[in-house]
Every structure is written in C-alpha cells, then in structure tokens.
Structure P
Amino acid sequence: MAIIVDGKIAIVTGGSSGIGLAFVKLLQSKGCSVVIGDIQFTPDAEALQNNKLAKVLFKKTDVTNWKELTDLFTFTEKEIGVPDIVCPSAGIFEPSWSNFWNDTESQSYKTVQINVEHPVKATRLAIRSFIKAKKPGVVAHLSSIGGQTTRLNIPIYCATKSFLNHFVRAFSDLEAAENIKVIAIAPGMVATPLWFKENKERLKSVGETDLWIQPEEIATILYNVCVDPAYKGGTVIEASGQGQTRQVEIFNDPGPPGIGHKGGANSELEKDVYDLLQKEKSKL
C-alpha cells in the first residue's frame with residue numbers, strides 16, 4: 001500500500017527554493033509537516049507558514065557543518081517529532097566560487113561538501129533517527145542526469161552525482177531489513193535558481209532544443225518515489241521531462257535520452273576551459 005503522508009513529518013534541506021521548495025509545498029498540501037534546513041528562509045518559503053494544512057518550520061542550517069546538520073534533526077524531533085521523510089535536496093552546480101577550473105578555494109571544494117558529504121551525513125542521521133523511534137522512513141535524494149555522463153567544464157558536479165547514484169544503490173537491502181527506503185531521482189535540466197540566479201554563465205551551455213523541466217514536475221516524481229511501494233529502495237529514477245521516468249541501471253545503462261546533452265551551444269563552456277588552458281600555457 002502507498003504511504004499516507006497526512007500527519008507525517010519531513011525534513012528538507014535546501015527547501016527554501018527550487019526543487020526543494022516545490023517539494024515542501026507538495027508535502028504540505030498533503031498534510032505533511034516540514035522542517036526546512038537552509039541558509040536562508042526565502043519569502044516564498046516563509047509564506048507557507050500561513051497555510052494551515054500543516055506546519056512549515058525553518059532552522060537555519062549550513063549543510064556543510066555537521067553540527068548544524070545534526071541540530072536540524074534535534075530541532076525537528078523537539079518541535080514536531082521524528083521525521084518520516086528526509087530529503088537532502090540542497091546542492092550546487094559547480095559555481096564560479098566552487099569550481100575545478102577557477103581555483104577559488106584553498107582548502108576544500110564546497111561543491112563536494114554540499115553535494116556529497118551533506119547527503120551522506122543526512123542519510124546516516126536519518127537512519128539513526130528512524131531506528132531510534134522504531135518507525136519506517138524514507139530518504140529521498142536529488143541526483144542528476146549529470147551522474148550518468150561527464151562534462152569537461154563541470155567535472156566535480158558530474159562526479160558528485162555519480163557518487164550519489166552509487167551511494168544510494170548500496171542501500172538496496174535496507175528496506176526489506178529495516179523498512180527504511182533510500183532512493184534517488186535524477187532529473188534533467190530543471191528551471192531553478194541554480195541556473196537563472198546563481199549560475200547564469202552556464203546558460204550558454206544550453207542548446208535551443210534542450211528541454212527545461214519545471215520544479216513542480218520533479219517534486220511530484222520525488223513525492224511518488226517516496227510513497228509508492230513500486231519504487232524500491234536502492235534505485236535511481238531518471239526524470240527527463242514531460243512525465244518521462246525510468247530506472248537507471250547499475251550495469252549497461254543506455255544513459256539519459258539527450259536532455260541537456262545535445263549539440264548546438266552546448267560546447268561553449270568547453271571552449272572557455274580550453275581558452276583558460278591556453279592562457280595558462282602562455283604564462284609558462
């Protein structure tokens with residue numbers, strides 16, 4: 001039987017914008033209370049507190065800080081109870097300030113911390129929380145079609161999503177053993193602030209025929225994989241737009257159906273990389 005989320009509790013990191021916010025809205029509309037863990041409480045997210053269907057609370061959280069991530073779970077349990085669904089949706093798309101090619105970081109890559117260490121730690125905290133409360137639970141991750149491919153201009157991002165896909169597959173037996181489902185969806189290009197506010201320079205990598213997916217569509221698919229028992233733990237579900245989904249296989253997978261990886265302007269950012277390398281060579 002499908003999981004009924006009415007009266008349930010969720011934690012969504014990065015829930016103040018983009019796919020995370022769309023997912024929070026959908027959960028609340030189904031009667032599920034949500035705690036948003038994010039660095040800021042946006043007006044759109046804050047407005048949800050006026051909706052009486054279910055509670056939406058905010059806990060300022062830097063997901064790269066493990067203490068703050070742990071405090072997010074403690075806060076949730078204290079204020080409304082042990083979560084039933086945990087969605088570590090916070091992520092970044094290798095922006096200029098955390099980028100392999102720009103060398104703007106001196107000690108670590110925030111892209112790795114946010115896209116890898118944060119979802120890994122959130123999964124551990126979620127499992128511990130579910131087991132302590134002796135209740136079933138779902139951890140729903142946001143991967144990307146980038147995890148099935150690779151691009152010269154965003155090598156860290158693609159690698160982090162590939163890591164996440166394989167990480168999720170490690171939990172394929174956990175659902176049967178402990179009634180804890182760990183799953184991921186891998187969207188194509190979603191029209192979120194990651195593109196239009198934080199990474200505008202990357203828009204020139206988009207071809208004219210590439211398909212933009214709306215956050216609400218991805219939120220619906222994310223909701224479905226959480227509640228529908230047909231989606232088993234340990235699986236990665238690709239969401240390529242216009243309602244198309246498929247399971248990403250661990251071996252001999254055909255790869256994404258071209259979404260975000262077609263011709264046209266898609267090579268522009270690779271040209272930028274080669275220009276940078278030429279400048280470096282000229283200084284030798």
Structure Q
Amino acid sequence: MRSFFNQRAGYGFIMPALILLVIFSILPILVAFVISFTDMNLISLGDFSALNFVGLDNYIAVLKDPLFLKSVSNTVVYVVIGVPLVIACSLGTALLINFSQAKIFVAFRLIFYTPSITNVIAVAVIWSYLYNPQFGFFNYLLSFLHIPPIQWLQDPAIAKYSLIILAVWKAIGINMIIFLAALQGIPREYYEASELDGASRWQQLYKITIPLLKFALFFVTVTTLIGWLQFFEEPFIMTEGGPLNSTMSISLYIYNNGFKFSNFGFASAASFILFIAIVVITLIQFRGQAKKDN
C-alpha cells in the first residue's frame with residue numbers, strides 16, 4: 001500500500017511539468033502539423049471559412065523553392081564547419097583549464113563561459129561594430145599587416161563564415177563546462193599509472209582522456225548539431241539572411257515565411273521538414289553510438 005501511494009506521489013510531483021510540456025510543446029507541434037496541410041494565412045486566420053486543405057502541396061512547394069534549397073546548402077555549411085570547431089575549441093579549452101597548474105586559468109572558466117550567458121542581441125550588436133568595414137576593430141588589426149579592409153558582413157563569400165566565427169565564440173563556454181565536468185570525473189590514478197609506464201601527454205590524451213570522454217563527446221555532438229541545424233539568431237540579427245541570401249538558414253527561412261509573409265501553412269511544412277531532418281540525423285547518431293558501445 002505504501003509503495004502505491006509513493007508511486008502516486010511521484011506522479012503528482014512530475015504532473016506540473018508534464019502539463020506544461022503538453023500545453024507549450026506537444027500541443028503546438030500537433031497544431032502546426034495540421035496547419036502544414038492547409039493554406040492558412042492572415043485572411044484564413046480571421047475567417048476559418050477561407051481555410052482550405054491542400055494536402056502535400058505545401059511540402060512540394062517548399063522542396064521546389066530555390067530559396068529553401070539555398071538555405072539548406074547554407075545550413076549544411078554551418079553544420080559542417082561550426083560543429084567540429086565548437087567541439088574542438090570547447091574540448092581544447094577544457095583540457096587547458098583542467099590540466100594547467102596556473103591559477104589564472106581558474107578565472108578563465110568565467111571568461112570563456114560569459115559569452116554563453118550573454119544576451120545574443122547585445123553580442124550581435126558588439127560584433128557588428130567589430131565587423132564594421134570602415135571603423136571595425138578587426139579591420140584595424142589587419143591594417144597593421146597591410147591587409148586591405150574586409151567586407152565581413154557585406155561580401156556574400158565571407159558573410160557566412162563571419163557568422164560562424166561569432167557563433168563558435170559564443171558556444172564554446174557551455175560545452176567547455178560539460179567537458180570540464182567530465183574531465184574532473186576521470187580518476188587521476190590513470191594518468192599517474194601511464195606516466196610510470198612512460199606515456200607522453202599525447203598518448204594520455206588519445207589512450208585515456210578521449211575514450212573516457214566518449215559520453216560527454218556524444219552529448220555535446222548531438223546538442224551542438226541540433227543547435228546548428230536550427231541556426232537562427234546570428235543571421236536574423238546581423239544580416240537578415242543577406243547579402244544575396246548567402247547567410248539564409250532554414251530557421252530564418254521558416255521565420256520569414258511565417259511571420260513576415262504570413263504563409264503559416266507553408267512555413268509549418270518547412271518547419272516539419274527541418275524537424276524530420278533533425279530526428280533522422282539524431283537517430284543516426286544514436287545508432288552509431290550504440291554500435292560503438294557494442
């Protein structure tokens with residue numbers, strides 16, 4: 001009898017979270033899924049009699065839209081370059097802080113973590129000044145090397161990579177904390193035993209540190225990949241997808257169609273295409289990790 005009441009008490013504790021999850025996450029997803037099969041816009045939003053069921057027309061139109069295909073290619077570049085950079089920089093920073101004996105590196109935890117908790121609008125405004133082609137600090141530094149000013153956010157060939165630099169800088173902190181926690185969970189005896197066997201620092205890294213960080217690496221890889229697939233804030237605030245749609249991401253494409261052009265059905269279809277892509281890629285990662293564990 002006591003176990004029965006304890007079980008009910010447990011459900012009571014998680015019920016508020018479940019209710020919030022259903023109302024603000026699951027229910028909106030279901031509504032958006034239904035809307036994706038309609039031609040909902042501002043007119044039909046005010047008069048449901050004007051709402052029409054269009055089946056898969058929205059999905060077909062999205063997949064045929066050249067701008068959507070452009071946003072997909074841009075997002076692939078963001079993911080392919082941004083994800084490895086974030087993981088490498090975060091892990092490198094965590095290793096430097098964890099194994100360094102200098103007390104100054106303790107303060108570096110806060111220094112590297114601060115960008116992750118700073119408001120993205122404030123960060124974007126500051127970096128916009130840094131990227132200013134005439135008065136920006138980056139071009140000022142390049143002038144000492146006699147390099148002509150770079151159009152960081154105005155050149156279609158460079159703007160995408162300028163946003164990647166900003167996003168990587170901002171994402172290092174939170175992942176560094178995850179890696180640092182995992183590193184501090186590795187027993188020091190492993191390193192002491194390997195030193196007695198004559199192992200170098202690099203051998204310790206590849207034979208001890210990396211294998212024991214596999215779960216932290218997997219978690220950071222999955223979350224970072226999902227975040228970059230939904231890359232939105234930086235292009236939205238700094239370039240609005242320009243110049244010439246060179247920084248247009250899938251999330252920004254969905255936002256523009258949904259909130260700028262009020263094509264709610266079309267935008268919902270695009271969002272579910274992105275949702276399916278994220279689910280498939282995540283499942284592939286979990287399947288790959290399961291094979292490695294076996």
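Derivation of every value follows stated rules applied to the coordinates shown; laboratory data play no part. Since the model is a prediction, treat every value here as computed from it, not as a measurement. Cβ atoms are built from the backbone, for glycine too; each structure is taken alone.
For which of P, Q does helix-only ellipticity at 222 nm (-39500 (n - 2.57) for each DSSP H run of 4 or more, over all residues; to 500), calculated from the coordinates, equal -10500?
Only one of P, Q returns -10500 for helix-only ellipticity at 222 nm (-39500 (n - 2.57) for each DSSP H run of 4 or more, over all residues; to 500), namely P.
Out of P, Q, choose the structure whose coordinates give mean count of other Cβ atoms within 10 Å over residues 45-52 equal to 13.4 when calculated. Provide the component values of the computation, followed by the final result.
Details: P: 13.4; Q: 10.6.
Derived from the structure labelled P.
Say we calculate distance in nm of label points 7 Å out along Cα→Cβ at positions 109 and 229 for every structure; which of P, Q gives the highest result?
When distance in nm of label points 7 Å out along Cα→Cβ at positions 109 and 229 is computed for each of P, Q, structure P gives the biggest number.
When Rg/Rh (Cα atoms, Kirkwood Rh) is computed for each of P, Q, which one produces 1.05? Don't skip to the answer; put the middle values down first.
Values: P: 0.97; Q: 1.05.
Structure of origin is Q.
Once distance in nm of label points 7 Å out along Cα→Cβ at positions 13 and 253 is calculated for all of P, Q, which comes out largest?
Across P, Q, distance in nm of label points 7 Å out along Cα→Cβ at positions 13 and 253 peaks for Q.
By the measure relative contact order in percent (Cα under 8 Å, 6 or more apart), tell me the structure among P, Q with the highest figure. Walk me through the intermediate numbers first.
Working: P: 18; Q: 28.
Top value of relative contact order in percent (Cα under 8 Å, 6 or more apart) goes to structure Q.
From which structure (P, Q) was distance in nm of label points 7 Å out along Cα→Cβ at positions 37 and 53 calculated, if the value obtained is 0.6?
Details: P: 2.4; Q: 0.6.
The read-out comes from structure Q.
Given 23.8 as the derived value for mean count of other Cβ atoms within 10 Å over residues 21-28, which of the supplied structures P, Q does it correspond to? Can you show the working numbers first?
Working: P: 23.8; Q: 10.8.
Going label by label, the one that fits is P.
Determine which structure produced the value 1.00 for FRET efficiency 1/(1 + (r/R0)^6) of positions 133 and 181 (r between Cβ atoms, R0 = 41 Å, to 0.05), calculated from the coordinates; the candidates are P, Q. Let's see the in-between values first.
Values: P: 1.00; Q: 0.50.
Only structure P yields this read-out.
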